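> Several structures are given next for inspection.
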Structure I
Amino acid sequence: MQVDIGNALDSVATPGVSRESLERLDERVADAHERILEGVDDREHGYAALELPETADPDEIRATTDPIDCETLLVVGIGGSALGAATIADALDLDIDVYTLDNVDPEGVRNLLDSIDLSKTALHVVSRSGTTAETLANFLVVREAMDTAGIDWTDRTLVTTGSKGNLRKLAERHDLPVLSVPADVPGRFSALSSVALPTAALGGGDVEGLLSGARAESETLSGSLFSCPAYAYGATSYALAQRGWTINAMMPYADSLETFSEWFAQLWAESLGKDGVGQLPARALGATDQHSQLQLYRAGPRNAMVTLLRPNERSDIAIPETELEGISYLGGSSLGELLDAEFEATEASLANAGRPNIRVEIERVDAHELGGLLYGMEAACILAGELFSVPTFTQPAVEWGKNAARGLLGGESEEMREIEGKHECLID
């Protein structure tokens with residue numbers, strides 16, 4: 001992963017980050033790096049995520065998934081239990097179709113189940129606690145659909161969960177293949193583990209390549225943002241947020257990385273949005289969203305930085321010659337050249353308007369580079385959390401909502417008192 005922060009400097013952006021302030025900030029980065037290393041060495045909650053390239057066991061994952069034969073994989077999870085798998089599936093050229101069942105919209109669930117051949121579908125049910133309401137509800141619905149179709153769901157179900165909980169008990173009762181979630185790793189940091197790597201394994205993907213790319217990126221971590229791409233990204237994003245750039249629009253220039261933006265959005269929002277600080281992640285796709293969102297980022301409120309992400313290598317398609325006046329200049333070039341021109345034009349357009357943007361590049365979209373990108377952004381987020389002085393690995397607002405929903409469904413919930421006291425103001 002390469003990071004260029006030139007367009008975030010005060011020579012371009014208004015307000016931007018001066019080189020002097022970056023040098024001062026680098027002293028805090030050095031201290032934060034020492035804290036991170038300490039957390040990793042002690043396997044503290046959350047920091048253990050940075051050890052996954054070494055502790056994840058690809059042999060165990062392959063041994064557990066090898067007996068499962070499928071043409072379609074249905075990942076049943078939510079948030080970090082699904083987004084890592086979806087990112088890997090969309091970025092890599094897998095041999096199977098992968099769908100994530102990560103919402104409980106009844107129409108969406110019904111439409112998905114009606115559109116796939118359940119007899120050729122495997123399930124990967126993911127929940128650390130084994131009690132996640134949305135995940136278990138969807139699993140029960142899929143299980144019933146398979147039973148109704150005369151399909152033995154126990155032959156087609158893999159479970160990833162914690163050492164206790166209802167899902168672990170169910171797996172033991174039905175002798176299902178089961179993987180353990182990594183200890184002390186929040187879901188949004190678990191893409192490089194048994195949570196998401198089975199998707200690659202079941203689809204013939206390069207599990208070892210994902211982990212080797214992450215290991216290569218881990219070797220770049222150092223006590224200075226000037227020698228570490230991940231820390232350069234995290235520290236500069238923090239510095240821009242301190243100057244009022246409180247939105248971070250992630251815009252990859254590759255369709256295969258569009259879902260990566262969704263993964264990044266959860267990572268950045270759930271980790272940093274605490275105590276009145278953080279950055280709101282926005283999801284965009286280049287060049288598509290140059291025609292829908294760029295107007296706001298260039299000429300709207302001065303609160304959005306843009307992260308421009310692209311692979312340097314890709315397959316290409318030539319643009320045919322044409323006699324049509326006004327577009328003949330396109331003939332002889334290619335779609336890839338056009339996309340690169342769109343990337344550079346967007347970058348220049350933002351810089352011309354004094355809007356900060358950071359360029360992130362990977363060599364190509366493959367397992368090795370994707371593993372490095374995922375790891376790099378996790379390290380960037382952890383570094384940013386240290387600089388913001390927030391508890392990066394907790395999510396109390398999420399837990400509040402979970403408990404409130406449980407109460408609305410008849411379970412025990414202290415949060416129900418807040419809901420019952422809500423005032424209504426209906427307008428017909």
Structure II
Amino acid sequence: MTLLAVGINYNTAPVAVRERLAFPAEILDHTLRTLSDVHDVSEAAILSTCNRTEIYCHTESEDQSPLIDWIAETKIIQPAEFIPYLYSYKDRQSIRHMFRVACGLDSMILGEPQILGQMKTAYHAASQAGTLGKNLSKLFQHTFSAAKKVRTDTAIGSSPVSVAFAAVQLAQQIFDKLSEQTALLIGAGETIELTARHLYQHGIGRIIIANRTYDKAHALAMQFNGYAIALSEIPNHLAEADIVVSSTASQLPILGKGRVESAIKKRKHKPMFMVDLAVPRDIEAEVEQLRDVYLYTVDDLQNTVNQNMDSRRRAAEQAEEIIDTQVEHFLSWLRSQGAQETIRDYRLQAEITRDEVLQKALAQLNSGASADDVLQRLAHTLTNKLIHTPCAQLRDAGANERHDLIAASREIFKLR
């Protein structure tokens with residue numbers, strides 16, 4: 001039996017290939033069932049995100065060709081179109097790979113936590129589809145435990161590594177409760193969307209999104225229960241903002257010193273936290289001179305991000321050591337499964353012998369025999385029956401000079 005992990009990710013395949021091999025959530029149940037029908041596949045799960053598609057299987061052999069044929073048939077794509085981008089791992093390497101993925105060590109952003117949730121979604125989908133067995137189910141559970149240990153024992157996820165997240169964490173340091181603050185976000189691109197998402201997740205009280213194209217601002221605001229305005233409306237709302245984050249492609253500043261100064265007066269000098277993530281700048285540098293304004297540029301935050309990336313890399317080294325240990329723990333469990341059938345058979349044999357001896361003892365008691373005599377005979381007979389076969393095998397081992405069996409027996413029975 002083999003544990004296989006086969007897939008593509010942002011490192012090995014361009015988006016044009018990744019999107020062709022993606023498995024939407026709405027068809028995942030049916031897809032998993034067809035995958036479990038592939039020759040030699042006994043257990044299966046699929047992890048599919050925008051950055052990776054990975055198939056985890058417990059198979060009868062190491063042959064990957066049935067999986068490749070299934071991918072080609074299911075996604076209607078020629079093997080030659082995706083095989084060059086494919087990576088695969090088996091047994092120890094596949095276990096280690098799953099652990100690293102769940103811990104964010106294989107992610108585009110080192111240590112990002114979202115992948116663990118996506119891994120759990122993959123586990124639940126396979127469980128619901130009935131394609132998990134004892135081995136893959138145990139591997140997923142151990143994967144989650146390893147990820148939790150890495151998160152607990154290292155600083156892999158404690159420091160922000162995007163300027164958007166760094167801005168939000170800085171806002172949390174300045175304001176006691178984000179839930180009582182209003183954020184004005186200027187722009188509607190990826191950085192502003194990420195900022196809005198982080199603010200929303202951290203319980204911001206209100207979000208206003210301003211953009212040159214009102215429809216784009218409205219579409220983004222709708223995702224976070226926000227309010228959309230046009231750029232021309234900023235002067236009417238600036239005084240409402242406790243937090244201002246700007247990231248546009250404008251070649252000229254959008255907010256000047258005079259406009260911000262007017263807003264501060266309207267706020268009765270209540271502090272305003274401003275972050276300019278644009279290059280060229282959206283907020284005039286002179287704004288920094290105003291009292292009650294905390295202005296940070298993308299360079300200020302990038303230094304923090306770079307320091308935090310160094311911190312995450314050091315934490316990743318610790319994480320790799322934890323993963324090495326966890327891999328060994330899972331392999332020990334896996335190896336122990338090979339003895340389970342023998343243990344079951346040995347226990348069953350002992351129980352049959354016990355029942356036979358016990359029935360004879362009960363019959364003797366029912367016929368009026370002395371209880372002491374019956375117990376003595378039961379103990380003597382049961383002992384002889386239980387040790388007869390091992391003793392006979394040991395005598396044969398000695399006669400045939402099988403010293404390895406004799407040594408193993410002493411270890412199994414803990415004989416000094």
Structure III
Amino acid sequence: MPTFHFRARDNAGRPHQGRVEAASAALAVQNLRQRGWMPVDVKQGEAEFSLNDLAQKLNPFEHLPPRSVDIELSCKQMAVMLRGGLTLLTALQSVSKQANRATLRRLWERTAARIQEGAGFAEAMQETGSLPPLLIQLTRVGEQTGSLEQAVERAADTLERRRNLRSQLIMALSYPTLVLIASIGVTAFMVVGVIPKLKNFLEGMGRKLPAMTQFLVDLSDGTRMYLPHIAGGLLILTVGFIALYCSPFGRLAIDRTALRVPVIGHLFRLAGTASFARALGILVRSGITLLEGLRTAEELLNNRYLAGRVSAARQAVMQGGTLAEPLAADHAFTPMLARMVAVGESAGTIDEVLDEVARFHESQLQSAIRRLSAIIEPCIIVVVGGIVGFVYIAFFMALFSAGGA
């Protein structure tokens with residue numbers, strides 16, 4: 001934190017000077033006034049070197065961006081303090097001191113400094129560039145309606161739901177991926193490391209390899225012979241995929257294809273529909289216009305194809321069309337979303353309808369993940385067991401051949 005050198009006088013006119021730590025000069029002046037002193041001169045000084053400062057700068061975790069869970073916790077703490085009667089600046093100073101990461105602490109300190117300079121809370125948070133658009137939009141409405149603590153708490157709850165959905169989806173996909181990678185690694189070790197040694201042993205004894213073992217030996221020889229080509233090809237494919245994913249066109253194509261993949265695409269569609277419905281419903285219920293809500297919900301979606309459908313819906317609404325029709329595109333959001341939105345538009349209860357849609361799809365996503373786990377575990381066992389079993393059978397057949405069986 002910056003250090004400021006100051007000169008001040010107390011109520012009796014006695015001079016005082018020294019140093020005070022604060023996020024900005026305005027906060028340093030406020031600190032002095034809270035002591036009952038009148039600031040005469042406040043200048044920022046050069047930061048003194050300390051081992052703690054050096055350790056923080058060298059710690060890579062201190063420079064990581066704030067996590068969603070940390071932002072949620074800060075917002076909940078802030079809502080409790082605001083509801084308890086504390087001022088916004090006092091609440092910001094408290095959450096900055098309790099922040100787990102230095103980046104989040106500095107973020108709240110900059111926000112407090114901008115508020116001291118006359119900016120609004122939502123404006124100050126937007127200038128940081130690190131906070132979710134949903135939080136900023138709800139905070140702006142809360143400032144205008146005088147219900148800031150409710151807006152902050154509602155934003156924290158919505159972000160928590162969104163993070164939980166993402167975590168469930170990642171957990172559902174990570175388990176089979178890790179098991180498959182482990183099985184491929186074990187098989188590769190047997191084929192490349194163990195089978196060639198067994199081959200040399202049997203050839204030294206003049207024994208002929210069984211057909212299964214010979215197949216693995218040929219596979220091992222081919223793998224070792226073309227290993228540089230295989231590694232180079234995998235590297236080119238990986239770099240090409242990353243480059244394609246980083247390009248706007250490639251990212252759109254990959255995200256659109258992901259929604260069409262059997263089983264996995266259905267999970268992505270459920271998660272995207274639940275996230276969109278939850279965010280837009282909260283925004284509209286809080287008093288944000290439909291167009292602004294659609295803009296914010298679009299920024300929250302990670303899938304670029306789904307975000308494109310929301311953008312098309314916003315353009316249709318701007319031109320006087322309906323919201324439901326652009327959301328009904330094939331292989332995008334689930335069909336239920338468009339139908340329910342059409343009902344909400346005609347009845348004027350779109351926020352209530354979106355809340356129902358969000359709850360339904362969140363429940364469906366959890367059920368789909370449980371079903372996927374129940375189906376994929378035995379499939380993985382059969383596939384991995386078949387691969388490893390084939391290798392072990394070939395291995396023991398070679399041992400029996402060496403023993404003259």
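> Out of I, II, III, choose the structure whose coordinates give Rg/Rh (Cα atoms, Kirkwood Rh) equal to 1.15 when calculated.
III
> When helix-only ellipticity at 222 nm (-39500 (n - 2.57) for each DSSP H run of 4 or more, over all residues; to 500) is calculated, the result is -24500; to which of the structures I, II, III does this value belong?
III
> In addition: One of I, II, III was used to compute distance in nm of label points 7 Å out along Cα→Cβ at positions 139 and 259, and the result was 3.1. Which label is that?
Corresponding structure: III.
Read-outs throughout are calculated quantities, based only on the coordinates presented, and are distinct from any laboratory measurement. Bear in mind the structure is a predicted one, so any value in this text is a computation, not a measurement. Cβ atoms are built from the backbone, for glycine too; each structure is taken alone.
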